[in-house]
1. Going by FRET efficiency 1/(1 + (r/R0)^6) of positions 194 and 250 (r between Cβ atoms, R0 = 41 Å, to 0.05), which of structures I, II comes out largest?
2. State the single structure among I, II that was used to calculate distance in nm of label points 7 Å out along Cα→Cβ at positions 130 and 210, giving 0.7.
3. From I, II, which structure was mean count of other Cβ atoms within 10 Å over residues 202-209 = 17.8 calculated on?
4. For Kirkwood radius over Cα pairs in Å, which structure out of I, II has the highest calculated value?
5. Among I, II, considering only FRET efficiency 1/(1 + (r/R0)^6) of positions 26 and 122 (r between Cβ atoms, R0 = 35 Å, to 0.05), which has the greatest calculated value?
6. Comparing I, II, where is distance in nm of label points 7 Å out along Cα→Cβ at positions 34 and 218 highest?
Structure I
Amino acid sequence: MRAVVCTRYGPPEVLRLEDLATPIPRKNEVRIRIRATAVTSSDCYVRGLRLTPAYRIMARLALGWNAPRQPVLGMVLSGEVDSVGPDVRSFEVGDRVFGFNRHRFGTYAQYVCWPEDGLLATRPANLTDEEAAAIPYGGLLASHFLRKADVRAGQKVLVYGASGAVGTSAVQLARHLGAEVTGVCSTANMGLVTSLGASTVVDYTVEDFTDREERYDLILDAVGKRKSAAALRRCRHALAPGGACVSVDDGSPKLRREDLLSLGELATKGEIRPVIDRTYALDDIVEAHRYVDNGHKRGNVVVTVP
């Protein structure tokens, strides 16, 4: 099979297209013929090992010292089951699926084997593979943090970084829960964030949201503390009594299959929609990583697998 291998930690150019053996599913595993994947910010952090020195040592111990122990990166997929291992009960050959796996990786390839009981679900029939691949990463992370904050109808939620993969999902999911949503983004993305359901959009290039009179039950930093630290330094001043400020960098998110199933149902009903900035072919994975590294993508960058 064709796959992209991360030869060492470093810039996008460390990624190389190679021919690898097609994996064979083991007990309780399904083999998925991947049709589309996504380049996430997490993929880029792993590839570049862009962490503080202390965390970099921990990451090398966990992932591999000089290069990832699992050389094929990629956490997101959409495709179809083409083979099943012994004792598989949840899926059959031919099932269209989408999913996420931050431990196995392996989706920058034509095939991957994943456990049937993982973050894997039937793909919404009304979505293409490219659209389905744009849902799990941001959708699952946003679901976790909104649930952690116990967001309810009538509350006021501000999403900082509302135009990214997590941000676009958070705006839509918070709106679905009945919250009044304010999105913070750049000038170019204000129309997008409004179209996703934000009742108010703040352009961070001309206004500091903490200077506004509005107070929020939840401020969700959807871009991570490396980018948001300065902007959120005064976020406590913008919180309502009992409100909370939460970052996607806080702790290790507990991602649940039931959330993936819920995302699929919402997408099927048209209550959330995938946001795709650009689509690349697998052969152009280096260019895709370069683009994501720039830090200005809208929603998701999707990669098609021939």
Structure II
Amino acid sequence: MSQETEHVQCLIIGSGPAGYTAAIYAARADLKPVLYTGIVPGGQLTQTTDVENFPGYPEGIMGPEMMEDFRKQAERFGTDIRFGYVTSVDFSGPPHTVVIDENKVITADTVIIATGATAKWLGLESEQKYNGFGVSACAVCDGFFFRNQDVAIVGAGDTAAEEATYLAKLCNKVHMIVRRDEFRASKAMVNRVLNTKNIEIHYESETQEILGNGQTVTGVLIKNKKTGVETTLDVTGFFVAIGHKPNTEIFKGWLDMDETGYLITKPGTPLTNVEGVFASGDVQDKHYRQAITAAGSGCMAALEAERYLAAKEDVVA
């Protein structure tokens, strides 16, 4: 049976703030974008409760509701939004070839990648139970909700150290859970943690369970690997800072990536090493990882796609 094939001017892969913003700009530029949502329509924000730091929502907004607003705005300008998952790509074009759900082939003059990154979790059932209700993978996003409270953070790298010091400015006390007897973070970041009075470090400790009352987090049970002693920390927030994994597996061999899989773009732009393929949002940003920066880079990707297509038309003309 032959595969169904379709050609589009602009294909957007991913439906978080970057993907939807790219769609809004591309649609307004009459690029007739087709957007495939991926398996989590709306991206990471659909797993977030309150969003209070996105401009334009003075009272704050629930993550899923915000992404619904983004989707409606993209549709209003004519974006063709479809549920589907990209299973393989061939960027040897132009045009570039993308396979959806292993059976539909799309050729595209431009491709905007907004597949995002997924937070790494410890793998505890209680972690997922309280995700969004005291458990978070982003201190900058959610730290504000724990002002003047006691919280815990797990991790030992630069991100964990940076987020711990950020939380220390807001929270009464920060318990830092480190698996080994030392940090993996840079010396400067470790010194910053050690010189912050309200951070208590629990070395050689592992999280056994996140405790709660059925609605929110009330504590965390940790175990010292050396002594076997278990301790309950009375906290209302639990932050996981053990890294993120960019969703770039299908682009391996086509696009330049760093050692952890983040797409490498030309500095200050969404341009990848392949002409006509642009990267936006968390898939190429391991530093900020905010909805607002993702949206901004989605705008940049759409503008670059429009310029790329206009330049090609000029050549043909």
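1. When FRET efficiency 1/(1 + (r/R0)^6) of positions 194 and 250 (r between Cβ atoms, R0 = 41 Å, to 0.05) is calculated for I, II, structure I comes out on top.
2. Computing distance in nm of label points 7 Å out along Cα→Cβ at positions 130 and 210 on every structure in I, II gives 0.7 only for II.
3. The structure behind it is II.
4. Ranking I, II on Kirkwood radius over Cα pairs in Å, first place is II.
5. Numbers: I: 0.95; II: 0.35.
Going through I, II one by one, FRET efficiency 1/(1 + (r/R0)^6) of positions 26 and 122 (r between Cβ atoms, R0 = 35 Å, to 0.05) peaks for structure I.
6. Structure II gives the largest value of distance in nm of label points 7 Å out along Cα→Cβ at positions 34 and 218 among I, II.
Every read-out reported here was derived from the displayed coordinates using simple, explicitly stated rules and does not represent laboratory data. Owing to the predicted nature of the structure, the values given are computational and were not obtained by experimental measurement. Cβ atoms are built from the backbone, for glycine too; each structure is taken alone.
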